[in-house]
Structure I
């Protein structure tokens, strides 16, 4: 088990306790183990809310926090026989000193202890719709309390969703979190560099290159530097495969002259990174590839400039779309005689044929991290509009105002599938450039730029015989 800085988690528990109030009690389970097939489990990964509050990575555990700030952990007891098979357990005896919680019990005592802990509380908080069966267990505990009301037991009268409170706490990353995320970004960038250089090296040697060769380089670099696992299933897409947004690394051939899109990154100590780079398999961009690439890079630069404290979450997307749409008009991907002006393209979403996703999302413990995308202070301001493509009526609320410490991705792209009227020299080119950004008072800090994005720098890197 990794070393835990217990003071970090103690501060978070204290903050949560103030949020739920003196009459509140919060119940936060970790994730269950999941069977992959027969006698084999998926690699275990803790629940992010649970980990955020205690830094504990073992399964079969529950954290209970009361409004007075008292934290109690329920975890697996020490068991010599099971530890021979599954590894050492911390155990409830060592948990208070190791994790900084006030008390700890065996997980087998959860039902009995919770009845006493719930008695007299006004509100029970837990994350809604995240743990199968948790709501039923809460109902069971409350029913048992109700059975004893004639003896003076007081049953909580309210149940509240803990997700909203924790989402707000997790949305702004503290110094501890930012440091881990920077390191995760550095490790992930190293994986991209290895994959780029391997691709060019193997092609120069006349070898058969497959997507899985590049995927292996990523995984090797992640683990070599202490990452526990990839943050998500790696996308390694060569040629036309890059036009499939969620393509997974497979056995596709990487041909001389192809572009390769890699969207892959590691998770480190519970925090994700998320990087996409697109590069020529042989190390040299063709003319059409560079034309599209430079448009995407310019759109990312515009989005980065728009990412700053006080701006709306939608500002980077709007900035990127403006550059992408103009670029599509300039090179003939969009026919001006059919789609009209830049404003027309944006209003009608004509660019959607080649750019169909948003420019970013929150990032943190989860790749698509928690946190509202609507500004809480303006949630009552609702406007409606008709979507230009689907005809649906959309409800719009003011987008989130960015604050220092928020972390998000910036990832514009262009994906050109063969279609009537689309210039053939752009067919089957897919390009995305993605970096992770931490919002600062004056702009944003890109924490994944140890792998280059500029054409000349990518080509120079791939000429190196690393």
Structure II
């Protein structure tokens, strides 16, 4: 595939998967393959309860020696997992902390988050720009990590870039953590819109009438209990309760300890929507109308059968609010939010029809209107499929959109569009050839012949473009903005 290779200069740095990066997860023996298979928890607990105190201490000490240095606060992890399975215990009190922790160890497993792949990065400006030289910027890069069972999670790296087109990646932290999950806020308006497609309209209206405008999880469960006991809606109760519980699981908050580095924080699947993976996060630094800055990210939640776009909101990359996106344009993969409102509305790129690049708008950032197609497959290198490679970047000439196209033999190329600043549904520039394709060293991997990015960062006149190749590793390319804009204007 021909490419405008002179525009994109590749850095020699390569970030590869590290199988040593492990997290500790709850493990239920018997449920490794199928979620509905019966657990062997009771028999495992019974065997541990039958051990002598000396046997318990010996096995626990051996376990701590072998695994304690691989996880921060290891004994706390064991205690937490014991608490999660304590309902399986017979009706007796276990006074021994050692025995409780050993039971916890039998219900804990290590999971290598990068064992299969590490790729598809996104990049934003770090909120802390202190201690740098005049020509340097500090950035945060997210990446998609894939482990056992092809489960995707989101992790982070930090680094520094200079105007002389040099990249330094900070050494990632040693101990990975998945954070503390709690229920996220929800409103009646959001739940009403999320239930728009539910068949039993009467049951939906009745349930919503039981809730205050802003409600807690406690309110939600009280309303569910009331609905389940009400004869008037009994016929539709089972279905709507299931739907509401599913929606509620997809709106949550995750908070990480202050003492854990950003590179140690892992967003691991939590909700029912994302039970099989959190894929391809696209982050942008979003500026509100009043000047406040926050970070927004969209990702693909995959439950094994369907994909749905979800939103991440964070101000500090320590506390993250997760919400399912709804509306006609919130379908399929690859939504990416513009870094500010346009004409009073939130805007996003979408690939709601699975093939074309579109633009959608929203009044509240959660419910996305029907999208407008702005770019359809025109060139041979994009005949199979089009999509974005991250949120648009504002330039004086227009909104720069890095794209991807798929051609013969499922070969991916990275291209670019230029959209009008005031009306991003208008394309004012387009590349006829890809900006970047996989070279001979990048073609081999888990998924061959792929180059893919989830976001770029502009520093002066240089575009820093991190990209994954062949779902195997991450590299970086530098693109001179004036030269890229010249090519975009030449190929309208």
Structure III
């Protein structure tokens, strides 16, 4: 139904989107400033949607917030009450929504372009009282609040390019085309958001993404810089660095625990776990010259043992037999790939090409080392035999490709791609997490995000090779 005149509230109109057997409605209570939205439809997912939409056309950066509650018990656990930004009223339009499900699941869903499939970033919080969807520049994100809490970022954001004007509003989908569901939206606020201030607050999100669905999951969020997750060999936990220290957090979410690294309190993002799961390797800058050196220590924490006397040295790979460490090091003003016995000893230089060779990581059989090099102009993925022979270029596209990591099952290669005009591996850039068959073939996108340095510096595959852990970032004014 179309809301006449003063009964529209802050919105302009409402209508069903897609094929809904039962027509939707909306009732606006001006006294309580609430919207009761009834919607049918089979789903809002895949390549098309069916739901009832209460909307307004807007431009610029905006945020829409509301307390959300379903009326009535029962119903499909996947019924959805949503806050949406949407390019058009077409059933297959590009869109994003902060979706509150009947079973309490809360996720940021998105279709990046018309007729593409839908993906999501699942929040670690179930059944929040209040949601907010925010469009800021090219990125859309979600904030959540518990019963008595304030809105805070739910974690994760994604790139969604919308042509102005676009639609913003409230949506309800029954997830069953034979019935209607009703949701109450109260304390609804629609505001124009301000650009990020000169010193906005950094927000970090530790996430995982499965190769099969590409639907991201939030593990941990923080209002400070976190970087470079490693997955434990039992699949139970993730290790990341923050403020020079290492932390361990359950892979399903929970509170991080500090790992004792002794005197090494300036750890950077180049750390990992031995093939047998008993030892940590770190790259730390605590010595007086503040140059990175490689150390090892027990997985549970302890006193670090120095492995590389020469500096700077940045660890990146551990051979599957546990005998050798591979790393990037600067020697005589040249950055190259080196190896050294895991217990320490004499280092061996594997690359000699002019330019930067970086980020070495072993394949599961130990026969190959993948790395990135700009020896042909742009930064591309390369590989070589474990002894440094047979060096060959792997990627040839128009991206700068960094941090290649072969999967534990020997089937996949994940890496991070910057736009072609980006030099080095800086933080706070539009980047793409991509994956390709290790034997060669089509490169696929796992996630488009705001990140870069810290996102996936080190091996971060789950032990079953089904998921990848990474860190994304946001700036909150």
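With FRET efficiency 1/(1 + (r/R0)^6) of positions 67 and 163 (r between Cβ atoms, R0 = 35 Å, to 0.05) computed per structure, which member of I, II, III shows the largest figure? Answer by largest value of FRET efficiency 1/(1 + (r/R0)^6) of positions 67 and 163 (r between Cβ atoms, R0 = 35 Å, to 0.05): I. Can you spot which of I, II, III the value 178 was calculated from, given it is volume of the Cα convex hull per residue in Å³? Derived from I, not from the others.
Structures I, II, III were compared on mean count of other Cβ atoms within 10 Å over residues 299-306, and the highest value belongs to I.
When helix-only ellipticity at 222 nm (-39500 (n - 2.57) for each DSSP H run of 4 or more, over all residues; to 500) is calculated, the result is -6500; to which of the structures I, II, III does this value belong? Derived from the structure labelled II.
Each reported figure results from applying straightforward, stated rules to the coordinates on display, with no laboratory input. These numbers were taken from a predicted model, which means no experiment stands behind them. Cβ atoms are built from the backbone, for glycine too; each structure is taken alone.
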